[in-house]
Structure I
Amino acid sequence: MESLRFAAFLLVALAPSLALHEYAHALVADRLGDPTPRRWGRLGLDPRPLVDPFGTVILPGLVLVLVASGNFCLLPIFAYANPLPLDPYHLRGGRRGATLVTLAGLGANLALAAILGLVLRSGVGGVLWELVYAGFLVNVYQFVFQLMPIPGLDGAKLLAPHLPPRAREVYRNLDQYLVLFILVVFFLLSGPLLGIVRALAAALTRLIAGADVPIC
């Protein structure tokens, strides 16, 4: 019963965390002069433009089922949305503008994690602690996973501009295979890669929420 409740808390936390991540991307792009996100409904309240069948439904659904069945630490909670429609030629600042758009989504999750980490440090207990912890965990993993240089995620967008032109083009063209990369990370190479993710998440947790807050 406790596992099922915690899975529900993760779901409650995941939806707004993912939406805020994407909204931050879209808002900064809009402010920097690109009207594309607004035209595609990424600045509205309709969640449908965000939904990626695998990244928004299947992947987090599988993780939540595992959590509900008591396998809390088997796979970390993570979800991603449809790619943000973006025309970099409209962005003020060129490469710097594109970097700011990418950092906005990461910053949104990091800010949420920091706020929730402070709440955990304040000494709340019981069901409230569990709910806040679920939100904290979601945002820590959203931040850390998106930092990974996996084509299609934010980390790849930050790395790509620093590659040689030909390598940059090939790297960016791999974005369309994000589902395949995620499947490899979660189910084929889960040991080493998820070990890196968990280590970074643990370090961030100690920094924000303190050593007493568990991570796995």
Structure II
Amino acid sequence: MMKNKITISKIIYVLLFLLPFILGAIFYSKLPDTMITHWNFNNEPDGYSSKPFALFGMPLILIGLTILCLVVTKADPKRANVDRSKKVLNIVLWFMPILTNIIQIVSIIANMGKKVDIGLIVGGLIGILFIVIGNYMPKCKQNYTVGIKTPWTLASENVWNKTHRVGAVCFVICGIFMIITAVLKSSIVNLAFIPVVIVIILFPIVYSYILYKKEKDSH
């Protein structure tokens, strides 16, 4: 995906981004003018948008984010390291159109009056993404685009490597917790979801600072 030549994977990638628009056009007349676009932890609708925005605006936003990510990657001063870490980047880049299509399909089905467990599908998929990224994270080389980018990991390759080994464990734990939350739908688990995820995500950041400070003090 990083090279300029046209490949089958690039064609499939572009088609995946076009598919939500095709689905939106096909089912446009069968959907209500105001569509549900967000569901709470109990799988109850709590957010609505106009039909054009729900069907076409959301996919456009994700395309914009993907293009931004690719532009930033190409401008990375440590581009060579990004290329060496492209498995992690590709996982994220491929996940975005796949998730967009799944959300589009599920949203269309739900807005046509069919019962769909949005939380289970989306929460489970994001949980799987975290687990997969966690498994590849230790192989991520120091760069400004992919990985846990703090002032301390970017200042020291040793801190970067150690932080990403710890971060890998945190991401896997976070992914498992997301899947459990999506499956159980327990009110207690739901209440704990945001605090637990915040702690798990913040831990590698704090850890990188502690490592850097120890490294600096030892010199």
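Only the coordinates and a few stated rules stand behind these numbers; no lab work does. Predicted model only: the values in this text are computed from it and were never measured. Cβ atoms are built from the backbone, for glycine too; each structure is taken alone.
For the reader, a short list of remarks on this structure follows.
- Among I, II, structure where mean count of other Cβ atoms within 10 Å over residues 22-29 as derived comes to 23.0: I
- Comparison of I, II - label where FRET efficiency 1/(1 + (r/R0)^6) of positions 118 and 158 (r between Cβ atoms, R0 = 35 Å, to 0.05) is highest: I
- Per mean projected area of the Cα convex hull in nm², for residues 94-205 alone, the highest-valued of structures I, II: I
- Structure from which -24000 was derived, helix-only ellipticity at 222 nm (-39500 (n - 2.57) for each DSSP H run of 4 or more, over all residues; to 500), options I, II: II
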